[in-house]
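Quick heads-up: structures coming right below.
Every number in this text was worked out from the coordinates using simple rules, so none of it is lab data. This structure is a prediction, so every number in the text was calculated from the model and none was measured. Cβ atoms are built from the backbone, for glycine too; each structure is taken alone.
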Structure P
Amino acid sequence: MTKDGLRTIRPVAYQETDNRFRIVNDANGMGRALMEHCDPADPAYRQAAGSCIAFAEGPVTPEQVRAEFIQALTSAGVFVRD
């Protein structure tokens, strides 16, 4: 957990634009990235979004939410540095 009470994951870097990467490590950052880069109709998006919510509330592990987040971004065609 961070000092502000957010649960954190191992950082994930993804390509936001042609020349810029962004790094996220909490449910808020992952949620924003999902909304910006993924199609809400994509099952991978829905799975990752649900995991982000569950992670923020506690029952999902950091590695599970991280893996589902990466899968959703990859499914949307976003390059992820893992």
Structure Q
Amino acid sequence: MEEFMGLLLGALKLFYPLLIASVIFFIYALIKRSWKLMLMSAILLYPDAWYFSESPRFPWAIFVPLIQFVLAILFYLKRENSREID
């Protein structure tokens, strides 16, 4: 796993692009209330969160994508409940 993350964040220099893309997807998902975009945001944020969690100051950073994952579940359930009502 460390070799893969090292490839993503080090050799390919995807640290900032993944972070920026994750923030853009997060904001757009909140506006559109889209569970798919929120899930994509969580997936894109995971390598950066994993990197930050290796720091002794931020061991909890690995759990930040879980917030987006929970929001994706809530958006999905809200969408399913609104379909049942219609």
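Given a computed value of 19.8 for mean count of other Cβ atoms within 10 Å over residues 24-31, which structure among P, Q does it belong to? Let's see the in-between values first.
Details: P: 19.8; Q: 15.9.
Of the structures listed, the value fits P.
For which of the structures P, Q does the calculation of log10 I(q)/I(0) by the Debye sum over Cα atoms at q = 0.13, 0.17, 0.19, 0.21 Å⁻¹ return -0.47, -0.71, -0.83, -0.94?
On the way: P: -0.34, -0.58, -0.73, -0.88; Q: -0.47, -0.71, -0.83, -0.94.
Corresponding structure: Q.
Looking across P, Q, the calculation of distance in nm of label points 7 Å out along Cα→Cβ at positions 16 and 72 that yields 2.6 traces back to Q. Out of P, Q, which one gives 35 for relative contact order in percent (Cα under 8 Å, 6 or more apart) as computed from the coordinates? Of the options listed, only P reproduces it.
Match the computed value -24500 of helix-only ellipticity at 222 nm (-39500 (n - 2.57) for each DSSP H run of 4 or more, over all residues; to 500) to one of the structures P, Q, and report its label. Source structure: Q. When volume of the Cα convex hull per residue in Å³, for residues 8-47 alone is computed for each of P, Q, the one that comes out at 69 is P.
Given 4.3 as the derived value for distance in nm of label points 7 Å out along Cα→Cβ at positions 32 and 56, which of the supplied structures P, Q does it correspond to? The partial results should precede the final answer.
Details: P: 1.3; Q: 4.3.
The read-out comes from structure Q.
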